[in-house]
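Structures for review follow.
Every number in this text was worked out from the coordinates using simple rules, so none of it is lab data. Here the structure is a predicted model, which means the values were calculated and not measured. Cβ atoms are built from the backbone, for glycine too; each structure is taken alone.
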Structure I
Amino acid sequence: MSETPNATRSIRLFGTGDRPCPYLHDRPSQFDFVDPRLTPTAALYDDLLAKGFRRGGEHLYRNACPGCQLCQSIRIPVADFRPRRRHRRCLRDNADVYLTDVGFRYSPEHFALYDRYVSARHPGGGMDEADPDLYWQYLTSAWCPTAFFEIRQRGSDQLLGVAVTDDTGSALSAVYTFYEPEATHRGLGTLAILLQIDEARRRRRDWLYLGYWIAGCPGMDYKIGFRPHERLSPAGWIAEG
């Protein structure tokens, strides 16, 4: 158990034991969880995001792996972001889609898409055994302001993707995005980030947090392609343009 100071109080952290790393399979991983008896405010959540924490369900956590500091938080200063050529191409290829904030609600249509997505992208990893209750517990929290952003095709209104996003009042945090696994030509993962950046600008938020990045991990390399961005190193936030 340890303590992390913030502007108003010290927060107890509870560490886990070793478990297999979900990204670097030859290494153990550990996590620090914020005391579950604490009900965070939006301001506290914002402060913890800036310290490298993430939300999973009701819980706030950060990596605390022994002898390893490769997981680094990534955030985009949305006012300064400029799309690169591949981002502009992605937007052109998806000129027929639109984003809608449908708020905080369970949707059977969303869950059916989530089930298809995890079955295609994470076979055999445990996530492919989707359950509506576990899905809802994983993505939401009673204390957290969370929105479900739908990505739909104009005309047909086909649901192509859902970006589950927290709003602290100062920043948006991309919790989880799932999308139509058959529509690989659209680049829906990249599109979802671009649309969340636009939404953050519309709401006048300062940052879009993208979660963790690990150098050399192919499944995460797309995150550092959004520039400028900042990554949280052991020495603090480092701006990279």
Structure II
Amino acid sequence: MSDSELLESKVPEVTLLFWIIKIAATTLGETGGDAVSMSMGLGYLLSTAIFAVIFLTVVAIQIKVTRFRPFLYWTTIVATTTVGTTLADFADRSLGIGYAGGTSLLLVLLAGSLAAWYWSLGSISINTVSAPQAETFYWVTIMFSQTLGTALGDWTADTAGFGYVGAAVIFSLLLATVVAAFYLTNLSRTALFWTAFILTRPLGAVVGDFLDKPVAKGGLELSRYSASAALVVFILVCIVLFPQRAARGAVH
């Protein structure tokens, strides 16, 4: 890949700000998805259809633009989290395959997406995301990871019995382990990135559930609408006050 192609990466540089916004976006995906499917009473299937249309639309726009655009990028990320939330809930609850079944299925789909991406282009580094084919793999992989994260978060909090706070602690510790591995080992930076990226989704899922689920179930029972609005404002403030650069250079 040429230097010019590397400079045209259409995803943000991976910094602390990236992870802060990513966790906020995944939490928004949970509260926003629940607001439409539950609070509005549209159900999981119709909500998934609505969010899928939004997801496909913003991904098409994202692929069409020629450079990294922060607002568009994070809108697309949020779109993947909302469709991931309602799709996972539809599979787990409406189809009755359960959290364990949904988690296993989505893990296979995610691994398959990453494998197909690597075999097709020779790299799954985010810094190579500039051409349409790489971007397509990138967004499909992210959509699977967001859906997997919802199912995994629900499974850990509910089926495994750790509750929302306990599950949040577990995923926070796992993320801390990835951070330690980044600074203390020579493990693949690309592998560590995708591990952290995947783990932020169940963390956001259980934090979102903690905010809006009933007190009797271990939540704070906050309004899904107000929680979602607060998260949108937080993300916008982060984007406006702390400009992001496009990712550059190869990740080994």
Structure III
Amino acid sequence: MLLPIGDENHDRKSFPFVNYLFIGLNILVFVLFQGFGYNIHFTFSYATIPAEILTGRDIITDSQLIVDPISGESFEMPGLQPTGIPVFLTLISAMFMHGGVGHLAGNMLYLWICGDNVEDRLGHFRYLFFYLLCGILSGLSHVFSVWFFGQDPLTPCLGASGAISAVLAGYLVLFPHKRITFLLFFFVVSIPAIVAIGLWFLFQVSNGIGALGGEQAGGVAYAAHIGGFVAGLLLVNRFSRRLSYVRG
């Protein structure tokens, strides 16, 4: 297993309070509002529902009785819940919710390692706007993919993965030769960002291709990952150039 554990931070000049704020908000929402993932009613209320984004209206569905194929036990799965905000704002609320502890931990680990350097280069407020904008664009990428390939438009989409994909893309553009440290089984290895993040993106693309035209692979919205990454690649230099002009 290849687990990222750190990167080169010796040239960072500012404290990444926006990045830490994002990490704190994600953990807070997961613990207090999602009840560690067990509050499905809240999750289904504020996740992004492609059909709601496409129609602009809140959609409520009935609960379903689900039978576990292994145990044979049945349980009630809540349907889509009323959304207490305009449905388009779920493109933002969904960015701060996660499907489980593993989903949250993986996302926050990458954000903790790479986000501080990107924030340092862009500046605090530009980083905040970059993160949110790319997160919204990644959500729209998923909605478009669901519509284009005829997937289930009522399947909720949530998680910070799209925005974090943009942060990784920004890191790749700004710091291609910085080395990211990984734990490979019992060994610690250091790999240039252009290799580590490049391989990560190829993994997203290969898995995304496998999901096109069918159900999401393993419930993962790969189109959001790819869309966020592409948005980060295209936008990060614009934010960085503006910052350089202001400092110039």
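If helix-only ellipticity at 222 nm (-39500 (n - 2.57) for each DSSP H run of 4 or more, over all residues; to 500) is calculated from each of I, II, III, which structure is the one that comes out at -18000?
Values: I: -6500; II: -24000; III: -18000.
That value comes from structure III.
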Next item on the list: Match the computed value 3.5 of distance in nm of label points 7 Å out along Cα→Cβ at positions 63 and 231 to one of the structures I, II, III, and report its label.
Entry: III
